[in-house]
Structure I
């Protein structure tokens with residue numbers, strides 16, 4: 001061979017080509033199909049039973065706000081991440097707020113959620129009992145130890161006081177660390193700790209699953225056995241916690257899971273098992289090598305890591321108050337108790353508030369169905385701001401909606417979409433007034449709650465609300481828009497989430513007011529217009545459209561629809577929702593294609609490549625050879641008139657793009673002449 005063969009996936013330049021004699025193959029990729037950005041990605045904020053992704057707990061049991069939006073992929077995924085229906089969340093019949101109810105029976109092409117943090121600033125601790133040993137000579141569990149789940153929103157009580165778990169908790173089901181049958185209890189006065197003797201076993205020499213040695217503070221200790229269906233020894237049998245890491249020897253100091261005082265009587269030949277903390281306690285385990293070995297005893301604030309939402313004060317009242325340090329609570333629905341030969345995965349379930357300080361209850365945000373207020377709006381503002389991050393999946397959102405329809409939230413959403421659209425993908429806010437606004441006069445007003453208070457092209461104002469069947473609400477007495485209550489599960493909800501659902505399922509060039517599929521399917525779960533709104537006829541819908549309101553209507557033929565797909569803007573050229581959505585789609589899609597050219601040498605080849613990307617994308621949208629796939633009418637790409645040598649010297653390259661959208665057939669005119677004397681003129685062939 002007289003030269004070398006080299007292959008490049010880019011044009012390398014003269015200096016590289018002339019490095020060595022031979023053949024240089026420049027293998028450039030074909031243009032391929034041009035794909036645009038997703039356009040129906042909905043971001044939603046609201047009050048949820050599970051605030052795992054809205055909270056963070058430190059090693060002192062302090063709970064702080066940390067909003068981490070999560071994409072949900074299914075109905076079950078929604079429950080797993082944000083919890084199920086909680087009848088105490090949100091102001092039903094007025095400002096709303098219950099995110100589960102707002103999402104119920106609606107579909108979205110993609111959905112990203114952020115929970116509002118309603119938890120107290122201090123954590124709690126949740127624990128359970130484990131099954132005792134099979135017999136006095138067999139330390140194995142009388143029934144298999146199973147994992148257990150404490151669902152977010154589960155209620156616990158202490159006297160009249162009520163609180164709910166703010167994040168789902170999981171108990172594990174690991175193999176015991178070790179076990180034995182020759183233990184003994186030592187008599188002692190009532191105290192928060194007692195001593196247990198292993199017999200010949202040195203507690204510091206046992207091998208743990210991670211390879212380290214020794215029993216550790218926080219481990220779970222089970223003693224006692226099945227004695228014909230009863231637990232023996234009678235007073236001592238049950239589940240305890242290792243109160244301190246043993247330094248040496250056969251003595252183990254243990255405590256009750258709830259931290260209460262207890263006492264032992266002398267017992268010999270007692271079977272026992274030692275479990276990892278996570279099998280029966282929610283406290284975090286300190287990693288090996290930490291300054292303090294093991295986990296947390298009852299007196300350690302670091303063991304109280306469960307976010308909680310008190311829904312009353314300790315006296316059961318709906319007024320600001322506190323829970324005393326170390327308050328022990330029982331579940332409102334008590335699982336079956338463990339006995340000698342049976343056990344429920346949540347037997348002995350209990351909770352305890354943090355030690356060393358009180359736990360506050362704030363009625364305005366944590367109480368039962370709190371009304372709209374500036375206090376709760378501030379929590380929404382924090383959650384909404386979490387969608388300004390430039391990271392997945394947040395940056396993909398192009399529609400945003402909040403479950404509370406307060407004036408502050410509407411204003412916040414307006415400012416949010418204007419800011420978010422400046423720094424990333426175009427975004428539209430969908431808002432509604434609260435359900436108490438039941439006349440066209442109220443919603444078309446210039447001042448809040450009317451549409452005029454938050455008018456903008458990027459704001460869609462949807463009204464009136466809808467009636468929707470929420471199966472999980474059946475049996476709960478909840479308020480409706482007329483001020484009355486219902487237990488049938490048919491709730492009044494604002495129209496904003498439904499409008500967002502319609503847009504999420506439609507291509508951006510479509511009018512969300514259309515009656516063709518998929519709109520009938522998306523709207524099929526609407527039972528009717530919200531209670532309290534009536535008398536809407538053509539004159540009212542004319543006024544609503546003129547004011548920039550996307551108004552829901554029950555059409556006698558098509559069923560539930562939105563009459564007019566309009567933004568709240570009254571500026572000429574900014575009226576139609578599809579224009580704003582399609583402009584965002586084209587702009588964001590072209591931006592994604594062109595960003596790859598940024599900071600490269602501004603050669604003629606780069607210019608041609610950039611223009612080619614724009615042209616290829618728009619040509620595919622125009623689809624001149626396949627009319628059925630047409631999405632725009634015409635386009636023009638101009639890279640001449642906007643460029644000058646001075647701009648190019650500064651690294652600025654301008655591509656002017658003009659796109660004529662295909663209008664939707666909003667106004668169809670059927671001109672008729674019908675009568676006995678109508679003259680029919682034959683048309684020439």
Structure II
């Protein structure tokens with residue numbers, strides 16, 4: 001009797017196991033779905049031919065989703081409308097090993113920054129705001145759905161997984177592919193919206209896998225269409241020797257969100273642009289944001305990686321991240337996430353985009369990395385960024401802080417490297433809420449244009465060159481403070497209008513003190529370093545609209561401290577006008593997007609743009625041109641001098657000129673000229 005029961009159980013396992021791993025019994029060789037009809041597929045079905053005629057609908061029962069694979073590759077689905085989130089199957093004939101997989105729905109709720117649906121916590125969550133129009137949920141489909149209990153077979157499209165059958169919490173040696181039907185047709189933009197791996201709980205080691213996606217995603221603010229997603233507190237993914245290739249609109253490689261922790265080692269992520277509809281308008285409405293904003297001076301449709309949510313962590317170690325446009329490393333909606341990049345290479349293969357973007361008070365550490373980007377090394381709206389060497393001590397501390405679980409052998413094998421950032425345009429741009437920058441070790445920052453651009457916000461920059469750090473500005477401008485040149489937006493569509501250069505004399509903001517530095521000013525300290533280049537403060541100031549709503553002061557002082565450092569150049573208040581490639585742009589529209597952030601300065605007395613300079617511990621400033629300051633502090637042992645063969649003249653509030661600037665504190669309308 002026992003033997004018969006055992007034999008029956010073995011037969012049951014033999015019959016049911018193929019179903020668990022995505023294989024099905026063949027129900028029919030061919031299906032034809034006639035035009036203008038609807039067919040509901042109630043269970044996973046295998047075919048050899050499938051024809052979907054015009055206006056035919058193929059669907060799953062309520063609460064379920066349907067996915068088509070041909071020869072193990074997900075395909076066939078496109079958006080019903082470009083603005084929506086629902087999909088349909090494209091008409092046509094599909095041949096081969098066809099599987100129609102029915103899975104339980106994984107509808108991902110939009111939570112914004114504050115945890116509530118429909119834009120909760122997002123600035124401008126009302127009509128026309130950043131989160132306006134966000135759907136309550138997005139229908140996800142994925143090859144593998146992981147949670148704290150392991151692989152959820154009911155939500156996984158196993159027919160799209162090739163290689164070793166995945167089991168447990170260690171997944172390896174698999175391949176996932178997705179091909180968008182209309183990718184190459186710009187008049188019919190569409191995409192699959194298919195995810196490779198979606199982890200919503202549990203701790204997983206994922207090794208030696210390949211994901212290849214061609215076709216669009218839907219939203220990288222919810223990670224719809226991303227190759228690998230980690231979501232939720234308690235979710236931890238360790239990705240080792242993972243290769244991800246995507247091509248499409250918002251078709252990201254890796255996104256960590258909602259307090260998850262992602263660790264990527266020895267891996268390669270490569271994303272390329274997709275095709276936008278001819279009438280697509282760049283917008284701040286994130287429900288429709290499928291490209292970088294043209295006001296950024298960049299192009300591109302896909303960010304390679306991103307972090308979303310409060311307290312989320314992502315670490316990239318000994319990996320390569322390449323992107324054709326938009327960005328390589330992004331932090332976005334959330335608060336105090338942690339992005340860490342060690343001994344990795346970030347390449348902008350399309351010559352337009354940023355290497356890293358800091359938002360939502362993110363804490364970013366970049367150690368021993370190499371950046372080669374077309375437009376911008378880093379953009380910052382808030383938070384902090386540290387650039388330095390991948391020293392043993394630094395990596396060990398991060399290993400402990402972030403729970404990277406690197407063994408002693410792994411830690412010992414990590415080579416010590418400097419960080420090198422090469423930008424084809426500017427180095428860093430601060431806007432919005434500003435942020436902090438720290439540069440240490442042997443970091444080398446090379447740009448073809450201005451190194452640091454501050455668009456009238458708070459900064460706290462700390463540069464220590466004691467171990468060889470270098471700042472090389474291709475156009476000779478190390479730091480530029482200016483007004484925010486973000487243009488206004490249409491109140492109904494949220495699309496950007498033209499930027500127009502302000503004209504007329506600057507009106508003094510009486511409440512702003514140009515002789516004293518404050519924590520809200522543009523602060524920068526340079527220690528133990530030799531610099532050559534200019535510093536300009538061209539902020540017109542006065543009241544301006546806040547990104548969070550309301551009116552704030554746009555007046556900013558440039559507060560510089562040189563500590564055991566030397567600087568050769570101009571340090572001055574100035575007036576600035578937008579120039580790009582030698583052409584003046586009093587008005588900047590979509591066609592002129594590259595003209596943003598680029599200005600030409602005329603040194604002039606400060607109005608709302610004080611310049612406060614302190615020279616300490618033997619620092620020296622070699623003045624190369626007329627400079628307007630509002631406060632100058634020269635400590636004993638420090639000096640202000642002219643280049644060889646020239647002399648200086650300094651006036652304070654039109655007092656008698658001084659030709660020998662001695663130690664002391666000078667306050668007022670200071671003009672230093674080179675004779």
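Where does the value 1.36 come from, among I, II, when Cα Rg over 2.2 N^0.38 Å, for residues 230-597 alone is the thing being computed?
I
Out of I, II, which structure matches 22 when percent of Cα pairs over 49 Å apart is calculated?
The value was obtained from structure II.
One of I, II was used to calculate semi-axes √(5λ) of the Cα gyration tensor in Å, for residues 342-541 alone, giving 32, 24, 20; which?
I
Given a computed value of -5000 for helix-only ellipticity at 222 nm (-39500 (n - 2.57) for each DSSP H run of 4 or more, over all residues; to 500), which structure among I, II does it belong to?
Of the structures listed, the value fits I.
Can you say which of I, II returns 22.2 when mean count of other Cβ atoms within 10 Å over residues 406-413 is computed?
I
Which of I, II yields 5.2 for distance in nm of label points 7 Å out along Cα→Cβ at positions 62 and 414, as computed?
Structure of origin is II.
With distance in nm of label points 7 Å out along Cα→Cβ at positions 374 and 534 derived from the coordinates and found to be 3.9, which of I, II does the value describe?
That value comes from structure I.
Starting from the value 14: which structure in I, II was relative contact order in percent (Cα under 8 Å, 6 or more apart) calculated from?
The read-out comes from structure I.
Every number here is computed from the coordinates shown, using simple stated rules; none is lab data. If you're wondering where the values come from, they're calculated on a predicted model, not measured in any experiment. Cβ atoms are built from the backbone, for glycine too; each structure is taken alone.
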